[in-house]
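No value in this document is a laboratory result; all are computed from the given coordinates. Keep in mind the model is a prediction, meaning the values are calculated, not measured. Cβ atoms are built from the backbone, for glycine too; each structure is taken alone.
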Structure I
Amino acid sequence: MLVGVCDFPGSYAFPPAGYGGIERWLWAVATGARAAGADVHLLGQGWLKGLEEDWVRKPVRLEDVAPGTLAERELRDSGYDLLVVGHEYPSLPAWTRTWNELDCDVATFQHSPVFRHTPGAFDGLRSRLYCYSPEMMERYADHRPLPDLAVHLGLREEEPPATAGTDLIWLGRIDEDKAPHIAVRAAQLLGRRIRIVGPVFDKEYVRRHERILAADHVDWVGELGGTAKTAAIAEASVFVYTYARTYVEAGAAVFGESLRAGTPMAALTWRDGTCAQAALCDETGAVTVVDPREDDETASHRLADTIKQAEDLDHRRVQEIGLHRFDPARHVQTMAARPC
């Protein structure tokens with residue numbers, strides 16, 4: 001099987017050094033396809049320089065290819081079986097025109113809860129859309145979505161053997177949607193230290209919650225990547241997951257990152273059918289569902305109780321399950337198979 005993994009114009013490299021969800025997912029697809037025994041081409045100009053020592057790189061994007069050109073002929077002659085691309089592209093006429101000339105399948109993962117696809121972008125067979133949670137499956141029901149858990153990887157993020165960590169960790173982009181202030185307050189209620197890892201996307205949000213976010217029990221780490229990021233997760237006793245009441249999580253990387261590192265998760269959700277419930281089980285984490293009409297203080301107390309539940313879980317068992325559930329090769333094999 002020949003798999004083409006397509007980049008797209010953006011501000012992050014493929015794979016990114018730290019934050020960057022779709023970019024990390026595409027890298028996981030590339031590495032997973034290779035692990036599953038497929039040949040892989042990295043398509044586009046955004047892939048990191050130096051990868052060509054181990055990978056076949058083709059600096060072409062389908063949307064830039066004109067009909068009848070040598071570039072189109074070379075793509076067609078390559079004989080791709082599957083193209084994997086960011087979720088916007090099967091709705092982009094210039095991209096789909098070239099893809100239709102290639103006689104191959106396309107698969108993508110829905111990484112946005114609000115993007116609107118064109119009617120007919122996915123037929124569930126030759127063009128396939130994958131969604132993480134029942135909530136996302138329902139939102140994109142018109143496009144015949146298929147269920148799977150997305151896997152995300154970065155360079156030099158191999159997980160060490162699981163160990164029981166010490167402090168709590170929260171990781172992600174720091175803004176209103178992700179609501180880390182609730183995690184920080186839950187840690188405070190428990191008398192625990194918590195590390196906040198990630199880039200600040202919303203300085204006004206940080207100012208509004210400065211009193212709790214700047215408390216003595218909080219360590220601001222900043223954005224991490226590679227071995228430093230993996231170590232920060234692996235050295236924590238519990239990964240604390242939060243988001244805002246109205247936000248819909250399309251497919252967060254942190255579930256796979258935490259479980260693969262052997263760190264159980266304590267997750268706050270505001271309804272059933274979310275990514276947290278799809279990703280976690282009783283052996284890998286604890287989830288609390290809080291009525292969105294409740295205030296942040298109530299939510300923090302409920303989350304604190306959930307952290308205590310998660311802390312009793314076996315880190316080695318968490319890692320064992322995580323490495324299986326979020327295995328890149330398994331993920332690609334799922335996406336490469338047409339539904340029966």
Structure II
Amino acid sequence: MMEESRLCQWSVIRSVLAIFQWWAFNVTVIIMNKWIFQKLDFKFPLSVSCIHFISSSIGAYMVIKVLKLKPLIQVDSEDRWRRIFPMSFIFCINIVLGNVSLRYIPVSFMQTIKSFTPATTVILQWLIWKKYFDWRIWASLIPIVGGILLTSVTELSFNMFGFCAALFGCVATSTKTILAESLLHGYKFDSINTVYYMAPFATMILAIPALLLEGSGVWEWLHTCPSLFSSLVIIFGSGVLAFCLNFSIFYVIHSTTAVTFNVAGNLKVAVAVTCSWLIFRNPISMMNAVGCSITLVGCTFYGYVRHMLSNQSPGTPRTPRTPRGKSELMG
């Protein structure tokens with residue numbers, strides 16, 4: 001009995017530690033990216049994304065091939081191009097749109113819009129695959145949509161381009177989730193193997209556009225930056241932390257339940273919003289904060305409803321699974 005009690009205590013401690021280190025990496029990456037665009041004046045989201053992909057490629061290779069902390073999941077060369085390349089393309093778009101939105105809008109607004117992802121996932125599956133969803137799923141989307149609308153209308157630092165980038169980022173995340181179900185069928189990918197296969201493709205996809213569109217600007221920035229070494233340390237450090245974030249996602253998924261993970265994910269948004277406000281002091285109105293809170297409550301309710309329906313008794317209509325798991329959480 002005592003042994004079981006100790007195991008239970010250790011399980012709780014491990015879950016709490018996993019959640020906190022996930023929060024730490026996630027919030028730090030978001031804040032560093034915003035710092036790069038705003039404080040370092042490195043206004044090149046494609047180049048930042050490319051650095052993240054290169055860092056993730058090297059990190060995944062080290063974990064799997066050198067340190068051998070995770071076994072490599074073998075994928076046929078044909079499947080790499082037929083299945084993984086399309087996923088990598090969406091993965092790339094998702095990361096780029098996130099960085100572009102951070103370039104133009106505050107972290108608090110960007111994170112609130114990202115909470116719209118459950119709604120876009122459900123709507124896409126309903127429109128494209130004609131999947132049935134229980135009425136409670138649709139009801140849970142009402143506070144999410146309402147909160148987003150209220151936040152957008154009352155946002156004091158509203159920028160249409162940044163707003164659209166964040167919104168299309170939600171669509172890209174949802175598309176990636178849906179494609180993962182069909183394209184990666186039969187492959188039980190964890191987040192590290194996902195990065196191992198997708199990051200090199202994403203680097204290849206993004207390298208030429210980044211060079212053509214931002215190359216001259218980056219070259220000029222290198223020659224005019226007053227504190228070049230420390231700035232480069234921050235930029236490349238954000239790439240290393242972006243890879244660590246993917247590793248932490250794998251750990252937290254295996255250390256918590258689905259409901260805990262969902263609630264922790266929404267609390268993480270609140271932590272990111274609070275930290276960004278303390279650092280950047282972007283103006284937030286009372287109604288804006290209310291809209292953000294409504295959205296987070298809606299996301300938590302959505303996660304609860306989805307979990308409840310997934311555990312309902314056999315013989316009742318089941319809601320299609322809209323995973324918020326390893327592949328989806330790459331963004």
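So distance in nm of label points 7 Å out along Cα→Cβ at positions 80 and 304, computed for just one structure, reads 5.2; which one of I, II is that?
Numbers: I: 5.2; II: 4.6.
The structure behind it is I.
Out of I, II, which one gives 20.4 for mean count of other Cβ atoms within 10 Å over residues 24-31 as computed from the coordinates?
Details: I: 26.1; II: 20.4.
Structure of origin is II.
If distance in nm of label points 7 Å out along Cα→Cβ at positions 96 and 168 is calculated from each of I, II, which structure is the one that comes out at 4.5?
On the way: I: 4.5; II: 0.9.
Computing distance in nm of label points 7 Å out along Cα→Cβ at positions 96 and 168 on every structure in I, II gives 4.5 only for I.
From I, II, which structure was helix-only ellipticity at 222 nm (-39500 (n - 2.57) for each DSSP H run of 4 or more, over all residues; to 500) = -26000 calculated on? Write out the running numbers ahead of the final one.
Working: I: -9500; II: -26000.
Structure of origin is II.
One of I, II was used to compute relative contact order in percent (Cα under 8 Å, 6 or more apart), and the answer was 36. Which one was it? Don't jump to the answer; show the numbers that get you there.
Working: I: 19; II: 36.
Derived from II, not from the others.
Taking -0.88, -1.37 as the value of log10 I(q)/I(0) by the Debye sum over Cα atoms at q = 0.12, 0.15 Å⁻¹ derived from one of the structures shown (I, II), identify that structure.
On the way: I: -0.84, -1.23; II: -0.88, -1.37.
This figure was derived from II.
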